[in-house]
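What follows is calculated from the coordinates using simple rules that are stated; it is not laboratory data. Computed from a predicted structure; not experimentally measured. Cβ atoms are built from the backbone, for glycine too; each structure is taken alone.
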Structure I
Amino acid sequence: MTTLSDVAKMAHVSKMTVSRVVNHPEKVAPDVRTAVLKVMAELNYTPNYAAKALVTKRTQIIKFLFLEEVDTTEPYYMYLLLGLNKTLAKQRYSIQLVQPESLDIGNCDGLIVAGFREQYLPLIQALTEPIVFFGENKHGFDYVDINNYKGTALTTEQLLQDGYTRIFFFGTNIKEAFELSREQGYVATMSAWKRDSVVYNMPNSFNDSQRFMRHFLTKAMQAPTRERIGIVCASDNIATGVLQAVKQFTSLKIGQDIGITGFDGIYLDRVSQPHITTVRQPIIEMGETCGQMILDKINQEPTPSRFLFEPTLLLTPSRQEGEA
């Protein structure tokens, strides 16, 4: 078994230098650090991380704090955690999943906060560890997210280009920063096209959006003239409910009379029939970035206050019949 002394001997440095590379790499000259790490790799040397934790006074634990009810229908958070673990595991960090009730169990070196809601602001402000939010916020916390505004601007623009004459926004009733940005992306695009905006809010669920869309279409079918209707949905959850409701009106054709777009692109868009045109979130990559940002904060390295991923529009027949 390779020891710290073996590494020091082969790298022609002291054991103290090797220890610093393991425990405080920022205090070692880059060329020396590179040479020592190369020898460690060649000798397949694995540091004693329990001993390192005693030296650095770190727990090697990152808490992932859920502040919303997790929807088990799609693997959104599973993909996020896979990306997060991909980055943290390289630095021998483990993830502890917690909710507000279990937040105070054990220590940690930092936290990732997901699903923020305003009622939890005092709880977050009382924390002393480094924090990174997954998702926009208006309180100045560092965060990683997709460009929500641009995402719905893309879907709205696409429906307008497809020739839909009346376009509505179906948003969630979650009054948080990400939802507001998605709504604003729709409103701004409609304004640029000199079209009126109409916004409806509802729970972010399949059943609620299906029920709302049935009522919406029942009224729309009574209008003296028929218009091509576009629905910009704030999530794939809402979009799948809308899609199912439209199928119950046999006189309407999806992609011709009704165009539907979603937001997330994780799973539901691919299992619906037809597939939903949606904004894809690179959720695994976003998780990796969350992990790197919290590590940088723990190590007191410069970090951006926010990191926004560019949205990608996935086109399918749910908005234009015969296209994919």
Structure II
Amino acid sequence: MSSEKVSIIIPVYNVEQYLAECLNSAIRQDHDNIEIIAINDGSTDTSLSILEEFRTKHENIIVKSIPNQGLSVARNTGLEIATGEYILFLDSDDFIEQHTVSTCIEHFRRHRTDIVFFSTNVFFDGASEDSCSITKTERSTALQNESCSARFFFTQSIKLGRYQASACFYIYKKHKMGNITFYPKIIYEDNLFTTRLLLENDDIKVTCITDKLYNRRIRPESIMTQKKHENHVNGFLVVAEELLKLDLAKEKSETGAALNQFIQAMLRKASLTHRLVYDGRLSYRIRQRLIILYTKTRPTPTRIKKILPNIFPELLAIKKSIKIFNTQ
């Protein structure tokens, strides 16, 4: 048996249609030292029955049921149980390639690295391609097959516009990451978790590979495609608030600037999402919160010009009216 033990953590909530495919992809890994931890997050369909059936057939599957508390709590529960040296998160409506774990372990051995990032295949299953915004899932060519410090990787990914924060798109060494866990009961928790993994410890090493090892399913009524609401707005704002607590956000360094740029992106998305939910309006409460948080990111004069419409969207309407007036 391979010496490196890998824990695959699978949060499960009402995914009876996709769960068997997900579990089989974990079971059939060609790396033989794996534990599969499935956390049933209060499912009301047959997901728990499917988990129990798999557990009776495979001794390396652990099933734990908890009351429904969301993705973050389910993943944190899995982390508490995990005994592997390495962690891989797998969403229960997705699946991984047979060689996902073994490929990453090879790079851990070769580069003595702490995190291995890989590329992803995205496919649409019953959802239209315009149902959600999908960023490019291949790693930047400038970072592919490179080993570097985590902070350099983050900084370059932000500069190149190719930062992918999904917690499912990498495997990491558990013991090197301290007590970093997922912020409970928010949406977009991966933006906070992954960024903390990369930035909180200054001696973390990252390897980025080209292999597409993860298959992400875009389906109706998933977190990615569901109708936006207030919780989506709050998720972006909480991520921004928590990242601003990092010392790096206060540093006048290249990585500090990249972090503040990422935080500004979270605030921009909060503003856009709020206006989407509330018919183009931005409430006084959200506007005030945005002003406070944007100010803490120490924006440059050039950046301020881009930020203002996110706080005062009325400026866009005024600008449009002036443009129309000048063309008459």
Structure III
Amino acid sequence: MRIGMWEFAVSTMAISGLSFAASAGKPEDVYPSRAISIVVGYPPGGGADALARILARHLGRELGKSVVIVNRPGAAGNIGAESVARQAKPDGYTLFLSARPNTIHKMMYANLKFDFMQDLSPVSLIGTSPNVIVTGKHSGIRSVHDLLDRARAAPGKVMCASSGIGTTGYLLCEMFQQEAAINMEHVPYKGSEQGYVDLMGGRVDVLFTTLPAAAPYLDAGTLRGLAIMSQTSTRHPVNLPTMSDLGFPVLDLDAWAGLMAPAGTPAGVMERLNSAINKLLITEEMANELDRLGYIAPRQPNPPDVLQALVAQETERWTAILRMRSIFPFH
């Protein structure tokens, strides 16, 4: 049967139209077409929230769509992680800002019904930040050696504050006790603000926290820094010995933040996000904003595999530490 030129043209256009529609229908081809949410597992006003808002502003500008922050605090950031892992569609429109406490959620919280490494996929490492040990300016503790002497003289009497059970501060306090062979009393708070108030008021003795969170208090002179737990240089004018300087190299551990998406998010969407974020991280404007907050942008290249490897390493390390400290899940 002969097909005329017009019929051929019509059939060709129809096939092309179907192909175009199928291509245009791929999420990665039109992503993003609406606002994106980044879930933060901590209250507004903290270091993680501040970092997320910097990222949201720049990422929204780069992608041409609004990026909004949703705060869902609780369980050291794991309530927010669970909400994204179990409730969000894998379409790139709901993301999660992760950190160290998410890697040990199964060890700490038996009631959380998700698997961080299986239910969430890495998009990009966002930055790292030094941790610091701080005390009140009237505490009488002027160095880590003073802290160790006091803890050894009165086991279980020195009070170590953190922003909550399972947080990075909590983990570092546990690891510090293990490495120094001392015993301190852990005082968990619901967030860091009341911990700082009690530290300044002399009701607790020391706090393990991030440099971005402690910087305003150090700058104002209301807290005294004892050590920086990092070998990474920062432009913040903090002049403290590292834990390596003090004989505890294993305690030089940076905090970190990474962006995750629900497992099953299309590869094209993940690539779009990773590319956009890394394009931002090498700009002087964003690097300066991160630096002022106390964060350092990761080295390039920075594919999702970098964050994936970090999460696996952190999970193995901290799971072992919690087991050695006989810390079991909370129900």
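Consider the structures I, II, III: one of them gives 3.0 for mean projected area of the Cα convex hull in nm², for residues 200-239 alone as calculated from the coordinates. Say which.
Clearly, the read-out refers to III.
Out of I, II, III, which one gives 13.6 for mean count of other Cβ atoms within 10 Å over residues 40-47 as computed from the coordinates?
I
Taking distance in nm of label points 7 Å out along Cα→Cβ at positions 88 and 112 as the quantity of interest, name the structure among I, II, III where it is greatest.
Going through I, II, III one by one, distance in nm of label points 7 Å out along Cα→Cβ at positions 88 and 112 is largest in II.
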